[in-house]
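Given below, in the form of structure tokens, are the structures.
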Structure 1
Amino acid sequence: MKPARTLIVSAIFVAIAVGMAVWLWPHLPARIPFHWGPGGQVDGYAPRFQVAAMWPLVIIGMAVLTVALPRISPKRFEMESFAGIYAVLMLAGQGMVLVLGIAMLLAGAGHAVPMATIAPLAAGVLLTVLGNYMGKLRRNFFAGIRTPWTLASEAVWERTHRLAGWMYVLAGVAMAVLGLAGALLGWGLAVVVILALLPHVCSYFIYRRLEGRHLSEGDVP
């Protein structure tokens, strides 16, 4: 996807977020729910302007990064070869932000919004999208599983991201099912934490296997 088209989609997302905030503004109390605990109960509030303004600002920030990061990527780690994939992933993230922002505004306006279902469901869809495209990312400093071992070897990068792609898809499906079943948000968060750590750990062992880097008795670990 070309940068201009990406920015157009981002602008549409911002317009929707701002439009929803303007439409619901008269119905929003001075402080509205901002954070939900693991059981889905509200445990934090914030001023309505902060909540209404945060979501379009986050989308704008992500849109700027979508355009800026490929331009400042260092040599030998250019992102042009997969710029379209990177743009799709960033737009998917913006879409999740938009969904969560609309849901939070509707909840603040008094509508019965099941945040304990929407949040993990939205995150599950995003993880599934990320997983489907993960294997198409090439080495870079901004997107993907960036460890010393993946950045040091194209083969390690590819195998790590193929593995991470499956993990992300499985985790996304699991989170969506948990959300639809009304399970505790804490379980969904545990899935995300494990998912975020495991591919990074696996990249080291993949590097050791592919590169044959074994410590000898005289080496310092």
Structure 2
Amino acid sequence: MNSPEVVAEPDWQRARQALLVKEKELTRALDGLAAERRRLPMVRVDKEYAFDGPDGPASLLDLFAGRRQLIVYTYMWHGTGDYCSGCAMFTDNVGHLAHLHARDTSLVLASNGPLAEILPFKERMGWTIPWYSTVGGDFNADMGVADGFGLNVFLRDGAEMFRTYSTTRRGVERLGSGWTFLDLTPFGRQETWEDSPAGTPRTEPYRWWRLHDEYDHPTPARR
């Protein structure tokens, strides 16, 4: 086996500290990138999109579930027996949605497949993320994912909706925790240390975090 070099503890500490300098530089660079992302222009969504959900037909506005921000992950669907393992890995790594909800953010899955096929697979996987069908509509194509996979972020102001961000391919790989999802939204983590536009909602870091069953003040529905 071609293993790393074995060294004495002081030599390891020096090498570790040298690498830590580069890691901190990357952290600051990612913080700066997230700050730029929060200032991206956005595009109004005027088109009416139809989704099929477990409770019946739904609009894009319905997917917000009363919250101000929405993340839609388009799960690539090729039918039963040909499930996308990459999308499944992504979904397996999504954290408890209560933490996103605490920051006024919803996350849902959407696929170009019939709900009758999607829901049994969802149950098999043990997932609780809301999942909608886009069959017969233009949502996937208009959002740049067609029959593939990708992620889109939306902001709502009353009944007006805006698309603020999108990513696919390797841009999806680094996602999977509440913090990294929130970094994609126009409000970010909504913590005081962030470089965010004036008027962005903010609270002190650490203090808003809860166990997922201890958020006692859910975001009120706003239409």
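Some observations on this one:
- For 2.1 (distance in nm of label points 7 Å out along Cα→Cβ at positions 158 and 190, calculated) the corresponding structure among 1, 2: 2
- Of the structures 1, 2, the one that -24000 was derived from, the read-out being helix-only ellipticity at 222 nm (-39500 (n - 2.57) for each DSSP H run of 4 or more, over all residues; to 500): 1
- Comparison of 1, 2 by FRET efficiency 1/(1 + (r/R0)^6) of positions 150 and 174 (r between Cβ atoms, R0 = 25 Å, to 0.05) - largest value held by: 2
- With distance in nm of label points 7 Å out along Cα→Cβ at positions 70 and 110 computed over the structures 1, 2, the top value is the one for 1, the highest of the group.
- Here FRET efficiency 1/(1 + (r/R0)^6) of positions 14 and 94 (r between Cβ atoms, R0 = 41 Å, to 0.05) was derived from just one of the structures 1, 2, and that gives 1.00; the source is 1.
- If distance in nm of label points 7 Å out along Cα→Cβ at positions 30 and 54 is computed and equals 3.2, the structure in 1, 2: 2
- Which of 1, 2 yields 19.8, 64 [Rg and Dmax of the Cα atoms in Å, calculated]: 2
- Value 0.70, calculated as FRET efficiency 1/(1 + (r/R0)^6) of positions 22 and 206 (r between Cβ atoms, R0 = 30 Å, to 0.05), assigned to which of 1, 2: 2
- Calculating relative contact order in percent (Cα under 8 Å, 6 or more apart) for structures 1, 2 picks out 2 as the one with the greatest value.
Any read-out appearing in this document is the output of simple, stated calculations on the displayed coordinates, not a laboratory observation. This one's a predicted model, so the numbers in the text were calculated from it and none came from an experiment. Cβ atoms are built from the backbone, for glycine too; each structure is taken alone.
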